[in-house]
1. Identify the structure, out of 1, 2, from whose coordinates semi-axes √(5λ) of the Cα gyration tensor in Å, for residues 65-216 alone was calculated to give 27, 20, 15.
2. Out of 1, 2, which structure matches 151 when volume of the Cα convex hull per residue in Å³, for residues 9-88 alone is calculated?
3. Which structure, out of 1, 2, was helix-only ellipticity at 222 nm (-39500 (n - 2.57) for each DSSP H run of 4 or more, over all residues; to 500) calculated from, if the result is -12000?
4. Among the shown structures 1, 2, from which was the value 2.2 of distance in nm of label points 7 Å out along Cα→Cβ at positions 113 and 233 calculated?
5. A value of 22 was computed for relative contact order in percent (Cα under 8 Å, 6 or more apart); which of 1, 2 is the source structure?
6. Can you spot which of 1, 2 the value 14.2 was calculated from, given it is mean count of other Cβ atoms within 10 Å over residues 1-8?
7. Upon calculation of distance in nm of label points 7 Å out along Cα→Cβ at positions 145 and 241 from the atomic coordinates, which of the structures 1, 2 produces 2.5?
8. Taking FRET efficiency 1/(1 + (r/R0)^6) of positions 185 and 209 (r between Cβ atoms, R0 = 30 Å, to 0.05) for each of 1, 2, which is largest?
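No lab work stands behind these numbers, since they all come straight from the coordinates. It should be emphasised that the depicted structure is a prediction, and the values quoted were computed from it without experimental measurement. Cβ atoms are built from the backbone, for glycine too; each structure is taken alone.
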Structure 1
Amino acid sequence: MGVSTSVPEEGSVAVVTVDFPPVNALPVQGWYDLATAVRTAGADPKVRCVVLTATGRGFNAGVDIKEMQRTDGHSALIGANRGCYEAFAAVYDCEVPVVAAVHGFCLGGGIGLVGNADAIVASDDATFGLPELDRGALGAATHLARLVPQHLMRTLYYTSRTVTAQELHRHGSVWRVVPRAQLLDAALELAREIAAKDGSLIRLAKAAINGIDPVDVRRSYRFEQGFTFEANLSGVADRHRDAFVSSASTSSASTSPISSKEDRS
């Protein structure tokens, strides 16, 4: 359990794998570990592309809300916000391109990760969304706006609805949609194509493309986080998180992690 890195492509491609069962709702330390793994992989001069993937039922279910609610004070909330900021920034600032390989559900913090990735390959069962308003939080609209057009982003954000990998493919934000069994191979295929380029040039290209982005994703996301703290100070956030934890502890198991009430945000 945790975050691990492997290098299956003779050093040119690094695979960072997240494993926090049952649904990859990351604790505070998990976000920091993910940030460190991505930064370390990108800093390796032999690596020319990073694949970000996950094990288990889904790619990412956001922060561990139960950890937040069982921790006195605001330390877990502050830790989760800072950890998410670091992980999202690590993907964006990675010295080489990052390919996200997404299966199952990609929710909350997962949107922050894939929205900052350079390319996305998804399985045909993948769904993407921000249930933040249902969890007493705000944030990652910055990253959802990189996946869908503006008005669709707003509608998804206000309703907490999800979209499928096929829908994102039609919008051009998902490169390929494949059966789940083929997901890692498809992501590695794209990563190998990227890694075949000159290592120095691919790093320059990443820096150049980031430099012409119309939105500073780090500043934009930090601005959003300020409203999350406002929601917490008002007490509304705690009411929603408490209701979520209560529902998670009493609900029966479901075959669909999207409709069940498990750890996610």
Structure 2
Amino acid sequence: MILGAIDYINILPVYYPIYTNSVKLPDKWKIERRVPSDLVDMFVNGSLDVTPVSSIALPVIKGKCTVLPGLSISSYKKVRSVLFYYNDDLDGDVYVTSESRSSVIMLKIILHHYGIKTGNITIVNDLREMMNNILLIGDKALTYTNNNRFQHVMDIAEEWSRIFNLPAVFAIWVARDSLDDDIIETIYEAITKSKSMYPENIEKIVEYSHKLHGLEPDILRQYYRSLSYELSEDHIKSLNLFFNEAYNIGAIASIPEIKLWKV
């Protein structure tokens, strides 16, 4: 059995005790760390049993999964890890890496809301210097230095909350529909136990993240305070709005039902 993990530091408040063996995974479970887009592909092809996935993946994997309650990666405010850098000329293409999925659609919805038209949104392997408008997510966004190259920067979570007065929900946890309830329950209990230890582990998480990327501890504390790991009614409302908006701009072919697993 394989548990997926986003290979960014934003997952640490949920998974740090699992990574450090303070919380043991159930027997026969292993963990696989990948970028968000890889986790979606692996879940679709059957390589993962339980995993966080980009929210926009739900229309793709509907009918194959159940959504685990009380778990998300979200933000009500400026999050600093989903950033759109751009210049006054927004007519050109917007460049993103293949790691980005939910954030790309959120950006499209935000630009549509403001009546802003751009060129193509182009997926590239590397964001090179000559690119005029770029979307960065995860650790790359946190560690990127602008050096006055771009005139403007938009925090996607902050902008989403400003427009819709709801949290931006970037990722949710899903379990394969074919799993027995008792199997889901054992891994769900391990994940939620690990998450519950976040308050006592915050300084260890900050230290761990500092060693990985060299970001100042105060910046990391502020970053983690900006994140939400819940899945409340407002989060569900925001997800439904996200899917409806994505459908309206032609980004998805159908609006998925959010089927929560019953604890």
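1. Numbers: 1: 27, 20, 15; 2: 32, 20, 15.
Comparing all candidates, it corresponds to 1.
2. Values: 1: 76; 2: 151.
Computed on structure 2.
3. Numbers: 1: -15000; 2: -12000.
Answer for the origin of the read-out: 2.
4. Working: 1: 3.1; 2: 2.2.
Comparing all candidates, it corresponds to 2.
5. Working: 1: 22; 2: 31.
Considering all the candidates, the number was obtained from 1.
6. 1
7. On the way: 1: 2.5; 2: 3.7.
Checking each candidate, the match is 1.
8. Details: 1: 0.70; 2: 0.45.
When FRET efficiency 1/(1 + (r/R0)^6) of positions 185 and 209 (r between Cβ atoms, R0 = 30 Å, to 0.05) is computed for each of 1, 2, structure 1 gives the biggest number.
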